[in-house]
Structure P
Amino acid sequence: MLDLTELIASTLRFAAPLIFAALGGILCERAGVVNIGLEGLMLTGAFFGVLGSYLTGSAWAGLLCAIAAGTALALVHAIMTIRFGADQIISGTALNLIGLGGTSYLLTQVYGNPGSSPQVAGFVSTPVPVLKDIPVLGPALFAQSWFLWGALLCAFAVWWFLNRTVTGLRLRASGEAPKVLEAAGVPVLRLRYGAVAASGALCGVAGAYLSLCLLTAFSENMTAGRGFIALAAVIFGGWNPLRSMVAGLFFGFASALVIRLPQDMVDAQFLNMIPYIATILALVVFGRGVRGPAAAGVPYRPGTGGTAKK
C-alpha cells in the first residue's frame, strides 16, 4: 500500500523546483520574452550551486553562486533576443544546449569525473516543533526543507507583484501592449531585461534545490527534463503564478508516484514515463485555448511605434 505521508512529502519535494522554474518562466513571458531555456538554466544553477559549496564549504554560498550563474546565463538570452532581436525559441534552445554541454564539460574539468561530483555541504530539513507531530500531514508538511515553503511563498509573492504593484502591472503591459507602455514613458526594454534576469535567478534556485537539497551533489543531466515540465506548468497554469503552483504540485505528484508505487506491480520503465505522460495529457486536456501574452516572442524596437515582425 502507498504510505500517504511519504507520498505527500515526495510530491512537495518534487514540486518545489518545478514551481521555482515555472515562476521564472511566467515573469519572463509576461514581460514579452519567451524562454524555453528553463532546463539549461536549472542545470547551470545546479552545477554552480555545488561548485560554490565545494569551494567554500557553505551551502548558502552555493545557493548564491547558483543564482548568479542562472542570472548570468539568462542575461545572455536577454541580450540576444532583446538587444539583437534573435529568435527567442532558437536562443532558448541554445540555453538548453549550453546548460547540458557546458555542465558536462565543466564536471570533467573541475572534478575529473564525467559522472558526478563529490558530496558537498547542502541544506537539511528543518522540522517545525509541535507541527511536525501532527498525524499524517505533520511529517509531510512540517519536516521539510525551507526550500519548499520558499517555493510556495514565492508563488504568492509573484502573484502579488504582478497584480498589486505598479511595476508588476507595467511588466504585464510589456508583454501585452509594449507600444502603449512606451507611449506612457515607461522603458519597455529595461522591464524585459529585469524579467529575464529574474527568470534566471529563480531557475538557479530551482537547480540549487536539486543539487544542494535533494542530492547534495551534481550529476550529469540531473534535471532530467524538469525544465520542460516547468514550462508545461507555465502553460497549464495560464501564466498565472498560483495556478502554475497547482500545476507544479500536480506534476510533482506524478513524479512521486514513480518512487512510491510498488515496483513489482508496475513495470519500472512505465513508471519512469508517468511524469512525462502526465505533462502531455495536461497540455492536451487543459492547454487548448490558453492564450499567452499577446506580444510574447516578438522583439520590440523602441521609437519605432511598435513591435518588429517575427
Structure Q
Amino acid sequence: MPVKLLDTYDLSKYAIILTGATDGIGKEMARILSGFNPKRLILPARNKEKGNNLLEYIKSSNGHANNVEIWEMDLADLQSVKNFANKYINEVGELHMLFNNAGLEARNQIIKTKDNLELQFQVNHLAPFLLTLLLLDTIKKSVSAELPGKIAFTSSAANKYGVIDFDNLNLEKGAYWNHFRAYGNTKLMNVIIAKELGRIVQNDNITTYSFHPGIIQTNIISTTSGFITLFIKVLIKMLGITVEQGATNILYPVLSPESKETGKYYFEGIEQEPNIVANDPEVAKKLWDVSEQILKDHGMI
C-alpha cells in the first residue's frame, strides 16, 4: 500500500491515554503524539525503568515532553487497571482519546495472571475492555461535536483466524495451543468490542476503531525462546515494515478528519472488512455481556 504521511495536528485541547508505549509501535505513537502538543499525554507503564527510558526517548527525539506523564499500570493485574482509572478520573478528569494499544502473544504455554485468567485473554482483551468501561463516562463528558472523542484498539490481521468460543473464552481447553489461533481469538475480540462500542456510543461524539498496523518488528513474541520463535523473528525482520510506518497506520485514521464512520477495522491504514464473525450483533452483545460478567465476578465493576 502507498505510505500514508501524517500532517501536523494541533492536539492542545486533547487529553490522551496510550497503552503499550514502552516498546514497538506504541513507542513511536507516543513520540509522534507528543510532537502534536497534546494537553496531556498519559503513558501507562508496567515497568518503571522502561517508562523512564520512554520519557528520555521522547525528549531526545522531539523535545516535546512537558505534557507527557508516565503512570504505573499492569494489564496483567485487573486491580492495577482499576487503580489507574480511578487515579485518572480523580486527578485529570477529562479524556478525549484512548488508544488501547498494548498486547502480547504467549507461545506454546498457558500462563495465568494473578487474577487466574489466561495471560493473552486478559492483557489483549479483558483489561483494555475494563479500562475502556471505567473511563467511558469521563470520555462522554469531555467530548463534543467540536472536540470529538476517539477510542482505538490495536488488533491484528490474525483476527481473520480467530473464533469466539463462549465455552473457552479464557483460552484453556482442548486445542488451545494452536497458540496462533488463541492469539487470533483475542484480536477478533478487539475488533468485535470496537464495533459494539461504536454502536453504543454512536450518538455521543465518539468514534471507535480497530487496526492491523502491519507486520512490524516488535517485542510481542519475546515471552518465549526457541527455534520457531527465532525463525519468526527473522521472518518479521525480513518482511516487516518500520515501527514508524506501523504507528502511522494507526494514527492516520484516528487523527484524519476523513475518518468519520465508527466501529471500522483498518488494515495498514486502509478500511477493510474483518473476520465475518465481527459483523454478528448477537455474538457482539454476548461477548460484551460475558466480559462484563467476568469483571463483575472479579469485583472490578
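No value in this document is a laboratory result; all are computed from the given coordinates. Not measured: the values here are computed from a predicted model. Cβ atoms are built from the backbone, for glycine too; each structure is taken alone.
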Value 4.4, calculated as distance in nm of label points 7 Å out along Cα→Cβ at positions 121 and 145 from one of P, Q, is from structure Q
Looking at structures P, Q, which one was relative contact order in percent (Cα under 8 Å, 6 or more apart) calculated from, given that it came out as 36? P
Here helix-only ellipticity at 222 nm (-39500 (n - 2.57) for each DSSP H run of 4 or more, over all residues; to 500) was calculated and came to -13000; which of the structures P, Q was it taken from? Q
When distance in nm of label points 7 Å out along Cα→Cβ at positions 169 and 193 is calculated, the result is 2.5; to which of the structures P, Q does this value belong? P
Work out which structure the value 3.4 belongs to, where distance in nm of label points 7 Å out along Cα→Cβ at positions 57 and 161 was derived from one of P, Q. P
For which of P, Q does semi-axes √(5λ) of the Cα gyration tensor in Å, calculated from the coordinates, equal 32, 23, 19? P
